[in-house]
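Several structures are given next for inspection.
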Structure 1
């Protein structure tokens, strides 16, 4: 399979679909979940409550990715223009130096059990420590299948906290979730231990739930971006200055990380995983050290090229939930060719790094609007009421006139139609 597909954007959607199928070597039937109308209402009605219809989001394919030596076509579900193109461009730049290298930790999630109203915090903590083995056995008995595949509760941590309501103990359950995101398994174990923890401490359990700050479930990616693709030494300098601002200014870091999540969330959504959980985890991880900062890092190597890296928590799975149920999610996983949740997390890290590099390159060189608004012109044309056969003409004239605004699209469309009704009038 090759991910460096030239001219994909020039094809019509149905031609793109066939091209992607051929390039990936996957039968079209296994990718048909991407096609409109592939989700039966009966299926959707079982996913959430009070279903009345669907809200469709485009799925685009990011090209050019090489991850750990493997060609990868990346499905991205997102409504924002330029994101797929930007990821593909950054991946193309990284191809020259071998693409992205990735790694990850074991898929361990944290379950929290909050115990309050404790008479003696120290004695309660000691009682929990002594009962660790028994507590772990109770928890793991709740999910023997997970344990069978090498997962389950691996350790218990104890934190003593002071809150505005009083002192408390928070027990951390470190659960290896294998190829599941893990919320159901973790929450079940936390709830199972609540009565025993109350008995041991003499306190009252309030919360028993997973934490989305998945500090033990991290994915990392790195790549070298040749300086001649970034505007030479000066271009590298500009990106490093942009990164420098993100390190010291949370106002910039917030938007910096939003650029990362443009890529990450689009793949999370395409694979049927929980975008809110991953976004909460990444942003809280960015603040985990005491101040909010960027999740990517850049430096110049001995050749003057730009080296980028990223480390983010990736609480995603391949079993359970919409990933196994939704047709588009199944097709996305098939196209990615991943077999484990760790592989998926590493792809998320690579895409997040690519997206961030593309954003920094655009922002520090020409500003975000030039490329973004060109792609946004199609949306403006459709918003103005252009029919499919009119869109390209409206876009071309907007770019030609150098005015990419909603009012400009409306004016151009009005003049085009007026000229069609009255051929003797010259369009101007």
Structure 2
């Protein structure tokens, strides 16, 4: 049975606060307990509850990376990571949708100013979901723009959005098709409300269909320009180097913060719960069992190593763009290798805890089983899959040609 779509908020809305890094993290921390209480509801309705979206919006968090010209906070990747880690303490599905929608406002800020005005002039809080699988869409040039059609999977958070950012293979005279992005307004796209998943169940990552829609030239950009960063239209408009950043290099870190935050919360919660717990059958104090101590140590080490490398690389990306430098293909491949491996460590952390949790780890009334499912689901995303990025790094290291289709 199809669930009703949440009501859209009115065009005329109260302004939301512009946040500092510290204020954003504090706001997210305050909201996380409410997200935790609604985590089961998110799974039941297969999307982030409207109350979560409203709270994120009213706190100004959904506009974290939006240009200040449109009322956003214009904060960077490190701020996003810290906020996502807090949101994931409450609900991984909410954190996944949040990380996507907040970062998409940054992506919109990289486009032509006319496109940004069309999205935000009437509703500064407008949000965009994405369909980034280029082979799923086709586009052809026409006077003034393009005609776009396709069906894209995994539009996380689309129920909260009025815009879609899609990728399509675009006809190009005298050469192979060009990969391009297009920004499309509702109702010119249709969500199929078909997300049924084992993990990240509450993300509403439905398929989206577009049928022969005209998209003006200013609402399109080459994927190669997005990848390089140097010639992004928004980068010529804004002083903040955030809008000059090579987008694909950051993409995996935007998503990878969610499994990291999920594992971090699981380790902390599990450790606290074991301090005073007694075994159901033996009555022995669980905290005094050596295997439990070792599993907590291993899981905590996995999380700490993952977070350390992710912060190091993410900071290096921001610093390089601030200095007007752009990463080489080899550096991008190393970063993508690292975030995929960090995600595998997040998976290992929760996998390590599950046997020590006993039967209580399976209870749907406790978060560990959901965290287990969510972290495995996140690791299945192509941007975070170890096999994909290990192979790509190995090919480069060995001087071999890279497989096609990678977002670099």
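What follows draws every value from the coordinates through simple rules; no lab data is involved. It should be emphasised that the depicted structure is a prediction, and the values quoted were computed from it without experimental measurement. Cβ atoms are built from the backbone, for glycine too; each structure is taken alone.
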| field | Structure from which 20.5 was derived, mean count of other Cβ atoms within 10 Å over residues 48-55, options 1, 2 | value | 2
| query | Which structure, out of 1, 2, was Rg/Rh (Cα atoms, Kirkwood Rh) calculated from, if the result is 1.05? | reply | 1
| note | From the coordinates of one of 1, 2, relative contact order in percent (Cα under 8 Å, 6 or more apart) came out at 19; that one is structure 1
